[in-house]
Each structure stands twice: as C-alpha cells, then as structure tokens.
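Pasting the structures in now, so scroll down.
What follows draws every value from the coordinates through simple rules; no lab data is involved. In this text, all values refer to a predicted model and were calculated from it rather than measured experimentally.
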Structure 1
Amino acid sequence: MSVPTILVPRGAEYQAVCRGLQSQQPLDRSPQTVSPDWPQVLAIPAGLSPVKRWLEEFAANTSPLPSAILVMGVCGALRDRGNQDTIGSAVVYQSCLDPRGQSWHCADLTQIGIASDIVNHLALPSSTGITCDRVIHLAQEKQQLAQQFQADVVDMENTAILEFFSHHKIPVAIVRVVSDDAHHDLPDLSQGFDETGQLRPIALALAMVRRPIAAVRLIRGSLTALKILERLSGDLIQSPCSSQD
C-alpha cells in the first residue's frame with residue numbers, strides 16, 4: 001500500500017498525530033527512522049496565508065512532490081447533524097469551499113492509499129467544509145456560514161492545500177475531528193496567531209481570560225478532539241511517523 005504524506009497544523013494537533021502513529025511502531029524501530037513504507041508527517045502553520053507561503057517554500061525545496069496527501073487536524077461544527085457533529089466526532093471531507101465560495105473536491109481515502117478495509121471499518125461520515133482565514137468564534141456566525149454555503153464544518157487551512165496540490169494533480173484527502181460545536185461561542189482568538197501562523201501566547205491567554213466559561217468549553221473540546229485525533233491517526237495508517245517540526 002502506498003503511504004500518503006500527512007499535513008497537520010503544528011503544535012498539539014501535530015503532536016497528537018505523531019503519538020498515534022508512533023503507537024503502531026515496531027519495537028525495533030526508532031521514531032526518527034524514515035522508510036518509503038512509512039508516512040512522512042509535516043507540521044504546517046495555522047491560517048490560509050501562512051499555509052500558502054509554507055506550500056510555496058515546500059515545493060521549492062522538495063523534489064519530487066508527494067504522490068498523495070492526507071490532511072489531518074481539528075475543525076469546528078457549523079450545524080447539528082446528530083452524532084456526526086458532536087465534539088470528538090471525526091469526519092472525512094468530500095469537498096471544501098474557500099471564503100469566496102469556490103468549491104474544491106477532496107479525494108476519497110482509498111484514492112490516497114488507505115486500505116479499503118480500514119476505511120470501511122472506520123465508516124467516517126462525509127462532510128462539506130469551508131475554510132476561513134480566522135477562527136469563527138460566534139455561534140451565530142457559524143450558523144450563518146452553514147446556511148449560506150451548506151457547509152458542515154469549518155477550518156483554517158484546507159482550501160490552500162487543495163488549490164496548491166490540484167495544480168500538480170496530486171490527490172488530497174482530509175480527515176478532521178470536531179473540537180467545538182455549533183451552539184456555543186468561543187473566545188475571540190482573532191489576535192491569537194501572528195502573520196506566520198504561530199500562536200501568540202499572551203494574546204491567546206488574554207482572550208481566554210475575557211471569556212472564561214467559553215475558554216473552559218474550548219479547552220475541554222480540544223482535549224477530547226486531540227485524543228480522538230491521536231487514535232484515528234494510528235487507525236488510518238498503521239505504521240510509525242517520521243518526527244519533524
């Protein structure tokens with residue numbers, strides 16, 4: 001089975017994916033060992049513009065480009081579809097829209113080399129996503145996005161990745177785990193990332209302090225989603241990751 005290159009936002013999401021893959025690691029192998037039969041996991045920045053810049057640099061320094069891409073991470077729910085959009089539920093994207101409303105097709109997991117028996121066993125629900133250039137923190141705005149674009153979940157990176165690799169005719173599949181629901185506001189994290197997609201710890205802390213109840217809800221949801229993301233990465237690709245950050 002061919003193994004896709006995995007792209008995952010840096011930080012806690014990246015670490016969760018690596019832990020999940022390393023749990024499948026043979027005892028006689030080092031986590032840093034690189035093999036053609038094992039996935040390469042690359043940490044990407046948060047946000048549309050930082051990801052676009054990262055991809056340009058990646059392409060300039062990588063030859064050949066990967067034959068297939070799997071994007072993993074967390075996302076926010078925009079609507080209530082029962083147990084498909086609860087915190088901790090995993091979804092596979094069938095398509096994703098950018099902020100202008102342009103839709104990008106996502107590959108099926110089997111198209112990027114994930115074994116069909118694994119895909120059938122996991123039975124992840126299909127979702128339509130939308131990528132925004134900031135954290136959508138108001139429940140009302142989430143519901144408006146769902147209604148306007150008929151989208152189920154929201155993230156900050158996917159369409160930049162889909163657009164880039166579509167030009168190279170490289171399939172991209174996307175699996176994400178819901179970390180926040182559609183019915184509760186989050187802290188306003190708009191100042192929590194710098195122009196390179198790095199977290200601003202002080203700004204993030206201040207945003208949390210301003211909305212303590214929402215902050216507790218966000219932390220709990222994120223921890224739940226990260227546990228599922230860790231387990232899911234090991235289920236999808238049962239081989240170790242090459243640690244990079």
Structure 2
Amino acid sequence: MTAILTAPRIAALSLPNVQLVRLTSFIALAALPLLAAYGLDDRQFQGDSVWLKPLKFHLALVVYAGTLALYAMLLPEGRFSSRRWRIYIGVVSAAILAELVWIGAAAALGTASHFNQSGLWGVIYPVMGAAAVILTSLSLAMGVAFWRHRADPLMLSVAVGLILTFLLTVPIAGTMSNGTGHLVGTPVTDARFPLMGWSREVGDLRLPHFLATHAMHFVPLAGLTGSRGAVWAAAAGFTALTLWCFVRALMGLPPF
C-alpha cells in the first residue's frame with residue numbers, strides 16, 4: 001500500500017510588510033560599524049570585547065524583526081497597512097532604536113548598559129525596560145492577528161508561538177532586570193555551556209530568557225505537521241521547559 005503524505009495548507013504569501021523589512025535591514029546595516037569596531041578596538045569589559053554585547057543585540061533583533069516580517073507575509077495583504085498599524089510599528093521601531101543606541105553608547109564608553117544604576121545610567125535603565133516591553137509587544141499584537149485564522153494549524157502555531165513569546169519573555173526579562181545580574185549564585189569554576197556561555201554551576205536567567213524569546217520559532221515548527229494537537233503539545237512542552245529552567249535559575253541551580 002502506498003502512503004500518501006499531505007503537507008499542511010500554507011496560505012498564499014502576500015507582499016512583505018515594508019516597515020518590518022526596512023526595520024530588519026536597518027538593524028543589520030547598523031551592526032556593520034560595530035563589527036568594524038569589534039575588530040579594531042581591543043578594549044574589554046568583563047572579559048569580552050566591549051562591542052560584543054551590542055553585536056549580540058543587533059543579531060537578536062534582526063532575527064526578531066526578520067521573523068515577524070516573514071510571518072506577516074502569511075496574512076492577507078494589507079493586514080498591517082492601516083494607519084493605526086503603521087503608527088504602532090513606528091513606535092516599536094523607535095523603541096528598538098532607543099535600545100540599540102543605549103547599548104551601543106554604553107559599549108563606546110566601556111561601561112555596562114544592563115544592571116547599571118549609577119548616575120544617568122540608573123535613570124535610563126527603567127526607561128529602556130519600558131522600551132523592551134514595547135518592542136516585545138509586537139509579537140503579542142501579531143499573535144492576536146494570527147489567532148483570528150487559528151482554524152489552520154499553521155496559523156494557529158504561529159499565533160500561539162508569538163503570544164507565548166510575549167507572555168514568557170516579559171516576566172522572565174523583568175525578573176532578571178530587577179536583580180543585580182543574570183546569575184543567581186556565585187560560580188567557583190566558571191563552568192559554562194559551549195557557545196552560549198550559560199553557567200553550568202549556578203542559576204543563569206539568560207537561558208530561560210533565551211527560550212522565551214524563541215517560542216516564536218519553536219512552536220510554529222509543530223504547525224508544519226498539520227495537526228492542531230501537535231501544536232498544543234509543542235506549546236505546552238516548550239512552556240514547561242522554559243518555566244522549569246526559570247524556576248531552577250531562581251533557585252540558584254543549573255537547568256540540568
């Protein structure tokens with residue numbers, strides 16, 4: 001007997017959202033001077049190049065904005081072209097620009113952007129926290145737009161992934177920013193996970209934060225199966241994993 005495999009229905013792609021494409025391109029191009037500075041400037045902060053952190057943020061925001069630009073193509077053309085949406089995406093773009101300027105300026109001055117409560121930096125810090133919530137809210141807003149098309153498993157998976165990105169990221173990032181650092185506990189041997197650098201000795205809030213921000217990428221993979229049950233199972237499993245790592249980090253323990 002020959003098995004016939006059917007792929008899930010994928011909505012016809014609409015034209016890309018110009019604002020999101022421009023935003024993604026700007027973030028990527030703005031990283032080029034930082035990349036040059038990374039190669040020319042040998043100053044270090046906490047053991048790494050002063051330019052490493054802003055480069056990481058540019059990369060993360062390119063992935064974030066680029067993913068949203070791609071997802072927007074799945075919805076009917078013109079869905080994000082209303083005046084209200086254009087203003088909202090403009091506000092989000094301004095929040096992202098503020099974050100990049102803040103982190104880049106701290107790098108140029110050889111100081112910390114996050115957890116820095118000294119002088120003017122302490123005044124800017126909570127403002128940048130609000131900007132972070134604003135830029136993350138775009139995932140929630142787009143998730144709600146996709147939720148209206150949830151009868152399609154793929155659209156449901158994108159909706160759930162985007163909504164979870166906001167719901168998981170905001171409390172985890174807020175907890176981390178209200179502390180004195182991303183570690184909970186004092187490392188002795190400084191053992192870390194390869195590549196990402198998360199602590200393998202003590203609690204590290206960067207791991208659950210990383211997972212939370214990537215719900216928008218993991219959960220939609222389940223939508224490719226064409227099964228709504230697979231989407232909800234993936235969403236539940238990913239949420240459980242993220243919260244498990246978050247609780248373990250708060251307890252000062254590594255995730256595994």
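Given a computed value of 14.6 for Kirkwood radius over Cα pairs in Å, for residues 114-193 alone, which structure among 1, 2 does it belong to? Attributed to the structure labelled 1. Tell me which structure, out of 1, 2, gives -11000 once helix-only ellipticity at 222 nm (-39500 (n - 2.57) for each DSSP H run of 4 or more, over all residues; to 500) is calculated. Label of the source structure: 1.
To which of 1, 2 does the computed value 17 (relative contact order in percent (Cα under 8 Å, 6 or more apart)) belong? Structure 2 accounts for this read-out. Here P(r) over Cα pairs in 10 Å bins from 0, in percent was calculated and came to 7, 26, 33, 23, 9, 2, 0, 0; which of the structures 1, 2 was it taken from? The correct label is 2.
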